[in-house]
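The structures come next, written out as structure tokens.
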Structure I
Amino acid sequence: MDLRKLSIFSRVAELGSIQAAATELHIAQPAVSIAVQKLEQELGVQLFNRVGRGIRISSEGQAALQQVQVILAQVSELEQSIGDRQQLLSGELNLSCPAMLATYFLPKPLGQFLNLHPQLRANINQAGTQNIRQQLLKGELDLGIVNLDEDSDHSALELAPLLKEQVVLCIPDRHKWADNKSITLAQLDGSPMVLYEQGYYLREHFNQLSEAQNVVPDVRLQTNFLPLLIRSVKEGMGTTIGLKMMATQESGLTGIAFRPRQYLKMALAKRKGQALSLANQAFFDWVKEHAKEF
């Protein structure tokens, strides 16, 4: 049994004529008759009573027609839904993301989404989470990845939680602390470091912790260029703070857990009430549904 035979049977029943159905469907009349006969054989019932040169639907055929119409309507709805979805996801997805997540986290979920929708293109901008949050609140940005620190008011944002990642001290593999299981913030007092510049959340978080414990590291370099930070650590200029995923994925780096442990929660965000492009809204909805799989 296939949809073609069901569709032919439905038109014959609705038009009350094999010839009329053949004309409408642009199919030879014998082919219509054969399709109806094969469907009758598969179902084991007589769908039509032959009356002279005409036909009249049987009681069994009438019962079958009701179910066939439901099936055909569901198939049509499915095809329409898929067609609409493909059309919605043409165009461009625009997203702002901090460099560390864009490098070590975003490629997997973004790649999965784009593979599902080959007509869609992505435009990813790099920015710190604090700047992203302000742009979202001002309506200057549709979608962005923000941190979920407890001190911020997120009531004006709609959030799709992404991950909770450990913050670690990133050191070169040959560093004297490479065998340490953990480290305290106090051990960084006077220690050479290379850090994100002021205004980035990781830097602000580190500054708050350091001030609370009167820790003053020797900051040799501050920059917003992530590759420069990583290279500087590998060259032995100093240590840096980063997400565990960076230390795991970067050869030549080791991540040392802080004691007590530090974590960063991140979410995809949009401003409540702001209308998004169809592509951006689709990505936001998809992330909310699949975040646990990343």
Structure II
Amino acid sequence: MKALVSIIIPTYNRAHLLGETLESVLAQTYENWECIVVDDGSIDATDELMEFYCEKDFRIQYHHRPINRPKGANACRNYGFELSKGEYVNWLDSDDILSKNKIQEQIQQLLKCDITTIATCRWQTFIKKIKEPDSQNDFRVYRSFNNILEFIDALALSGGFLPPHAYLVSRELICQAGNWMENLTINQDGEFFVRIFIKTKQVVFINNTSVYYRKNNDDNVSQLNNELKIAHAILSWQLIESYFKIRFGESTRLVSISKKYLYERIFKVNRKLIKEHQLFFEDEILRNKFSLIRKSKKLIKRILRKAIKRK
């Protein structure tokens, strides 16, 4: 019998987008899947939409987050995972899209490997209409890896991100890595997948399939638009750095690049939190000081040259 794949979708007030996501699930060429949608308390037409899809296909389930679980997508993901039965799991957000052969191509390769292997594929952003991934945009992470540290380094040099639905992961590997962190408000996928990575030995890349990641600026939870999110962004990377150091004895290039980018963003909006985390941002603070000194020296030289010309 074919392996069962669980597609787990948290949703909140996405009735206007969720249908397109579910249609991409229904279009999968691989047929032995279950799709578990967990609602985080929507007040739009999600109930009505899901009634239609549950009647349309018995493989689709609809559940509400229990009231004793914290609000948020991570709690919904964890609850969906508890309900699921699949040997493999595909996380999917309620506004994103799968290519029709995505699961088929990935599962074929994973079934040849042990549970410490994860599968990846190409991905493309979109706003309203889907465009095929640019084959010229060959990120360094677009290949298979027998060494997980090499994959993490390639990920760092490819923008540091693959969307969650680009991966297909064994259930056992997720059980080893642990649940999604329910109280983290930002970079939840980064923190979760790093725990997957440190348990992974091999990555298989599927070149002839892709996923689509919707860019939605109106409700982009990844924006550092309040102090709590900034604090949680720092916390997520502190955790990631600690995971890598414990597992590999080094923080990795992924952390150093991400930390630099995070520092630059926070420095513009909340320098107080930079001060509160001086030890974590030590290298970035020193780099910034040296940069200011160099700029000051250049400015002084420019002023002196102008003064000499005037004489």
Structure III
Amino acid sequence: MTNRRDFLKQTSMLVAGSIAGSSILSGCGSDAPKKHIGLQLYSLRGDVKDLGIKKVLEIVAKMGYVNLETAGYNDGMFYNVKPREFKKMVDDLGMRATSSHAMRTITENRDEDMAWWSRAMEAHAAADMKYMVMPWAPFEDEEDCTLENVQRYGTYFNSIGKLTATVNIAFGYHNHAFEFKNKIDGVPVYDLLLENTSNHVFFQNDVYWTKVGGYDVVDYLKKYPTRHKTLHIKDVRDIGGSGTMNFEAIFNQAYENGIKDWYVEMEDERTPQEDVKKSYDFLAAAEYVK
């Protein structure tokens, strides 16, 4: 099984565009009520590689998903498709790609870093994205968990956020468990990142990783209601399958905060299409999901 952490590390300068392994099931579910249910396409990374993005989009649309987040930005393209062409491909299937994971960590050349983000921003604007999200930063290892590094990335994120705001795109950061498990003077790195960034930076809380990290996403949504614009809805495998995640409380608080966009994400690659379909069916049937 591909580990998301390793996947991100291997592509620390660029968000992953080529991804690995499984098969597409014939998608049904067209009779299910259409809710604003989103999917992070990283969930189907193997199918994208094997079958191509167009086929994967067709299957996702048949399942009923309407809101997408990409994980295939690279060098001005989305899954090797030009931004406007990608937008049309998605739109023609009755969906919209609202968000994208894109990543460049800090290098020795800050001008080149910001030039990379400037070009990425232009591509995302052309694709009519609302959000650009950095899916990983170096806070996983103990030696990187220093206040100096948090402040360095806080400044970096602020600069990116100010830049993307010029084209009405919000810039955010996506957490894993380590931002909660790793602490500086007893304070989780996640909290310190919130404190060392401005309103030009939002946080895309991954609800499952927050729980694994030992914290409750609802508490964070209540404490920082304006700093969380999107969510990753995740479970051990398919959404609702473990019975350990209190999705009703999460959705109720998210809607109270005005959060409109959220995306199912699968880490597990054993039966990705089955799990993505089961997740849609669970959420479509849940009375608390709009």
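Where a number appears in this text, it was derived from the coordinates with a stated rule and is not lab data. Worth saying up front: this structure is predicted, and the values here are computed from it rather than measured. Cβ atoms are built from the backbone, for glycine too; each structure is taken alone.
As an exercise: distance in nm of label points 7 Å out along Cα→Cβ at positions 59 and 251, calculated from one structure in I, II, III, equals 7.9. Which structure is it?
Label of the originating structure: I.
Hey, mean count of other Cβ atoms within 10 Å over residues 123-130 derived from one of I, II, III reads 12.2; which structure?
II
Hey, mean projected area of the Cα convex hull in nm² derived from one of I, II, III reads 13.6; which structure?
Label of the source structure: III.
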